[in-house]
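Chemist: These are the structures in question, set out in turn.
Since every read-out is calculated from the coordinates, none of them should be taken as a lab result. Please read these numbers as outputs of a predicted model, since none were measured by experiment. Cβ atoms are built from the backbone, for glycine too; each structure is taken alone.
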Structure I
Amino acid sequence: MAAVEFALLAPVLATLLMGTIELCNALECRQKVSSETSSIADLVAQASSVSAADLNNIFNAGNSILYPFGPGNVTVVVSSIVNQPSGANTVAWSVPYNGGTALQQNAPVTVPAGIIATGGSAIFVQVSYNYTSPIGQFIFGTIAMSDSFYCRPRQSTQVTYTG
């Protein structure tokens, strides 16, 4: 009798176990995407100017945060948003990574209140990641994760990009 009950419950229990593992992996990946976003913004905001090589190093550092999840599915866009004398917030520069789409230079951007002081600026980072688990790809498919983060420059009023 116990063997029959176990035979009936074992597939359900195995499915619950695999689902729990899958959910934990997806939540861990989501946390790593958030950490990568804030870390990239923080690293860029610590400089008064950044070059293409600096941003490449920062992107590589961000990818190491994602470990053990592969960096091939991540796209990053780093932008500098500046408050103009007219009060509008516009894009000073924007650099994409791994297929991201840069924001158009001088385009107006809506920024939440209190992020940019009058005449100031902020670094705006957007990260997108397509999570696919080797265990549950046939159950859940790809899960799109994204995050964005604003960070004020620390050593100057605006971080410049030197290309």
Structure II
Amino acid sequence: MTSSVNLRRVPDTAEHWDAVAVALTEVAENSFFAFVDPVETEAAAEFAAGLESWLVATVVFSGAFGGTMKMAVAEPLARELFGAFLGLDPSESPEDGALFDLVGEFGNMVCGSWLTRSCQRRRFDLEHPVVERVAGDAAIDWEAVRPLALNGQPAWLHLEFGE
């Protein structure tokens, strides 16, 4: 006899890295006209050296399994993506509120795309993304994130699963 208890398995991050990277690439290319390249973990800290600040979007999700996806982009990159997404002149500088909204939406689009594709028949709820500005020299555990380059500028992804 089978128990009616929901036996959910908490996924291993390694199982999902490639799918999240694919989702990020598709969203970046299709909505932000940006190209994505991998960056070796060993080179990531050097790649981001001298960066003034990151904009980090945190998306909490729940459903078949729960967790958090964080996506960080260098602030100059965020400004570039903002202009590309809205078709603005590169010299136009968005206000922080609008810039944070766009980075949050980017994170939301990546998380939603990844979960929809990877877990087609399961339901997930995404909380409203939270975006914060983090100093460029903040301590980042480069072994726990997936470093990437968008349009040749630093970015990273982080996944964490919970019960």
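Chemist: Looking at structures I, II, which one was P(r) over Cα pairs in 5 Å bins from 0, in percent calculated from, given that it came out as 1, 9, 16, 17, 14, 11, 8, 6, 5, 4, 3, 2, 2, 1, 1, 0, 0? Display every interim value, and only then the final one.
Modeler: Numbers: I: 1, 9, 16, 17, 14, 11, 8, 6, 5, 4, 3, 2, 2, 1, 1, 0, 0; II: 1, 9, 18, 22, 20, 14, 8, 4, 2, 1, 1, 0, 0, 0.
Derived from the structure labelled I.
Chemist: Next question, about the same structure. Work out distance in nm of label points 7 Å out along Cα→Cβ at positions 59 and 155 for each of structures I, II, then name the structure with the largest result.
Modeler: Biggest value here belongs to I.
Chemist: Could you tell me which structure in I, II was used to calculate relative contact order in percent (Cα under 8 Å, 6 or more apart) as 29?
Modeler: Details: I: 29; II: 37.
This figure was derived from I.
Chemist: Mean projected area of the Cα convex hull in nm², for residues 51-114 alone computed as 5.5: which structure among I, II? If you can, show how the numbers build up before the last one.
Modeler: Details: I: 5.5; II: 4.8.
Checking each candidate, the match is I.
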